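Nothing in this text is a laboratory measurement; each read-out follows from the coordinates by a stated rule. Predicted model only: the values in this text are computed from it and were never measured. Cβ atoms are built from the backbone, for glycine too; each structure is taken alone.
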Structure P
Amino acid sequence: MESNEAINKRNKEYNDYVKSVTPTHNTWLNMGKAFITGGIICTIGQILFNTAHDTFNLSKDMSGNWTSLLLILLSISLTALNIFPSIAKWGGAGALVPITGFANGVAAPAIEFKKEGQVFGIGCQIFKIAGPVILYGIFSSWCLGIIYWFTTL
């Protein structure tokens, strides 16, 4: 049977090892990168919106629709060219939170599993990442709707 000293030494060595191999993150740097990345995406979206509204004389709603469509197209294209993962790795939530991140979440599994065929590859795997987002988004909206309904009775 091991003594308490041996157990404590082993635990300390293990904790030191875990600490040495665990990556450290600078929260402020990561928030700055996310802010810059999200800001660039939003700036691109604003440029697209202004171009659609001012140059093509589209209504604000139609300009917004075209802006969303073009941002989704850009995200999927960058995902297909394997560029978006690098942007997301550097920018973190700044790239993943806007509509571009959701488009990437749908496109990446479709691209990854296309070799398995239309049904078992793309069809079964396309919502692997986005499915839980949709599910819990709808469920939390339902819960908040019920709470709102009860508070307004």
Structure Q
Amino acid sequence: MSAPLGTGSTAPDFALLDQHGHTVSLSSLRGRRVLVFFYPRASTPGCTQQACGLRDVAEQVGDTAIVGISPDTPAAQKKFDDKYTLGFPLLADTEHTVAEAYGVWAEKTNYGKKYMGIVRSAFLVGADGLVEHAWYKISPADTPKKLLEALGK
């Protein structure tokens, strides 16, 4: 796991396939704010709550782009988007290289078993590519709330 990103850090660029097989990069969104949120697995209860919460506030965030990233395949991301009509890019970081660059790929423990996985986190990246807010270990319910607060909504 790399060092955590903080306010003023340069957000690592990425280029990943979305649920439709298109490449989406952070640099292609330069000039507007971007919420980059990492979630462990598509269609699981917490991830569904988080993604649907962001979908529900999307009309309130103006020109701010919302981009979700998980280790799921593009096909799994598409099923997730189709089922919940999310309407924003869900990117497939199957090799977890982007998660590592953002410091959200870490050892986790579940029922005593240790494994590597995503630490649910979100980053508001400014139009200049610098991190405005970094929320590590954010709860699914807090993700949309923190985004709106950061945008002054």
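Structure notes:
- Highest-scoring entry among P, Q, by distance in nm of label points 7 Å out along Cα→Cβ at positions 91 and 107, is Q.
- Computing Kirkwood radius over Cα pairs in Å, for residues 11-50 alone across structures P, Q gives 11.9 for structure Q.
- Identity of the structure behind -24000 (criterion: helix-only ellipticity at 222 nm (-39500 (n - 2.57) for each DSSP H run of 4 or more, over all residues; to 500), calculated), options P, Q: P
- Each of structures P, Q was scored by mean count of other Cβ atoms within 10 Å over residues 67-74; the highest score is held by Q.
- Which entry (P, Q) yields the derived value 18.1 for mean projected area of the Cα convex hull in nm²: P
- Among P, Q, which structure scores highest (criterion: relative contact order in percent (Cα under 8 Å, 6 or more apart)): Q
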